[in-house]
Structure 1
Amino acid sequence: MSILVTGGAGFIGSALVRGLVAEGRGVVTVDKLTYAGNLDSLASVLHDPLHAFEQVDVCDGPALRGVFERHRPAAVVHLAAESHVDRSIDGPGDFVRTNVVGTFTLLEEARRHWLSLGGADRGRFRFVHVSTDEVFGSLGAEGRFDEATPYRPSSPYSASKAGSDHLVQAWHHTYGMPTLTTNCSNNYGPYQFPEKLIPHVLLNALEGRPLPVYGRGENVRDWLFVDDHAAALAAVLDRGRPGETYAVGGDGERRNLDVVRAVCRALDELRPDPTGPHERLIRFVEDRPGHDLRYAVDASKIRAELGWAPRESFETGLRCTVRWYLDNPEWCGRVLSGAYRLERIGVGAA
């Protein structure tokens, strides 16, 4: 029996799928293949006998039911989501549909499947829901989010993810489904869609284009290398307690401006620009509407209970990331051949 991974052709999902298959585990990837889903990210495992791919929208109940009936998975890891705050400002309806309605639809089909399993298989079944620290809102200068932090979402994206978290937790308390929830900090690493900060800055810098920094760049995020996050999800899947929530962070707090400067320094070393240091391209631009000041995650629970800890520091993870983008221009070109062209989105235009 395999593990069903929704959003498995996306950034975090593909890292998890590649890791699980490398461990010799069967995986069924479910992905709608929107702008952020890319089969190139699964190239190394796409035709592996341990891997199956299903192009399915998580909002399509009958199609999901067919997937469950064909593959009879032992577990579900739910990553399928619209995930970019700026994009949610311009088009919140897509976020409500995918993140809320899609999660509800998947929960119902997973529950139907769970109830159809025999005693031992039913007892082993797990549903891991992957969420974000953004559901908790904004921190001041002190403190960190943990599993007891109240929800205070402040963007359409985080509100939709908060709604999905509550649905998952309700399905555990009401129906007894063995669900688990994770709330992670900002991910970065290879295969990330270039609307996100680090690849956006990196690819713009390579083209000599301006590097936009919102406000004064003072907003702080806790950065988590994607392979470390995938390892955390595997730990929750294998050893987590149903009904529990686990906060996952990388101990990598950095101001956005410092992240941009770090990318520039890495490029100066690995791909120097003869016209000068890449930092010369930084431009401060009007801040994003409702931009949360600071996120930071206390991951002590998952460390203590499940024995997980990040292996990469921000410095080592960033260097690996920059090298990967420099070594894989074909992947970047294919991704950018769609509707996204490194332009700014999320200015709140009607």
Structure 2
Amino acid sequence: MYREIQSLKKSATRKIAAVALGLAIAPVFSFAADPQLPGKGISVTPVFPTIAEERFRGEIASAGLKALGYEVQQPKETEYAAMLLAISYGDADFTVHFWEQLHATFYTKAGGDDTMLRVGNIMPGILQGYMIDNKTADAYKIKDISDLRKPEIAKLFDSNGDGKADLTGCNPGWGCELIIEHHMKAYDLEKTVTHNRGSYFALMADTIARYKEGKPILYYTWVPQWISGVLVEGKDVVWLAVPKTDLPGGKNDVNTTFNGKNLGFSVDTIRAVLNKDFAAKNPAAVKFLSEMQITTADESAQNLKMHDGANKLEDIKRQAAEWIAANQQKYDGWLADARAAAKK
């Protein structure tokens, strides 16, 4: 009987040890990281501006993070200053819509480098400035925004009969409206030019309609977007120069020149911004967003498709997938580098 009891005890001990060993080993195998999916099980929330024309690059970024295993949540949408505040406070994790020069003040006021991390060059070579139609520019030899100080020149662009030029301007909250208002004072244009602010694309629809009627047009714009495909530089419209670089806050040591012409706005770069705590824990996401890049020409072409009617969210997602397929080798390289960064 004694031997039988001892034998049962040894058998039970071996079973308990085996179970204990199994419990100790099981979590290691069940939670082992998948090198192809370094973001597996991690939720990430993007934040985008409310401009549908800028959703395209956000969908490319989201697709890349999904390919790395991240659980990408429904993007939040807001204006640029609030977008950076959301990232700073941890209410969102990243954006790919930060204009380095235009939104510099927004970034600093939201917490700057203490709470956020700027990475990559999502889209270099962003242009902003003022344009008029070629016909009027040639007929009256208008080359510089300061030419609009002359009442007889300004009156050419008067659309409401008050004798002042009507400039199709920038939405409040975008940042560009602050520069335009500054320019109105800096270039002594307040007496002869009205800066019309509101829904930019609705205002531009009226501007394009005026152009098709053969009337002079004056407007602020930027590249990339679909307008550059409808009112084509050199063919339909021309950039106006400014007398000198004069930006809010006196930050005039930036490049504002394109093709030998001073446009008055910084030649900008769109970068990614991440919440600093999220970035510290997610090197794969940081690396992917550091390398992701698309051209202004590609985004302008996509925006033109939206203008032509393919502007629903499913259209934009499809267009992003098509862009990825057309740039597969480059895109796969970003993913490979992101996976390698997660192993370090």
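Bear in mind these aren't lab numbers, they're just calculated from the coordinates by the rules spelled out. What you are looking at is a predicted structure, and each value in this text was computed from that prediction instead of being measured. Cβ atoms are built from the backbone, for glycine too; each structure is taken alone.
A value of 24 was derived for relative contact order in percent (Cα under 8 Å, 6 or more apart); which structure in 1, 2 was it taken from? The structure behind it is 2. Taking distance in nm of label points 7 Å out along Cα→Cβ at positions 115 and 179 as the measure, the highest value among 1, 2 is held by 2.
Source structure of the calculated read-out (distance in nm of label points 7 Å out along Cα→Cβ at positions 43 and 219, 3.2) within 1, 2: 1. Which one of 1, 2 has Cα extents along the principal axes in Å, as calculated from the coordinates, equal to 119, 38, 32? It must be structure 2, since only it matches.
Taking distance in nm of label points 7 Å out along Cα→Cβ at positions 59 and 235 as the criterion, the largest value within structures 1, 2 is that of 1. Once Cα Rg over 2.2 N^0.38 Å, for residues 67-202 alone is computed for every structure in 1, 2, the highest value turns out to be that of 2.
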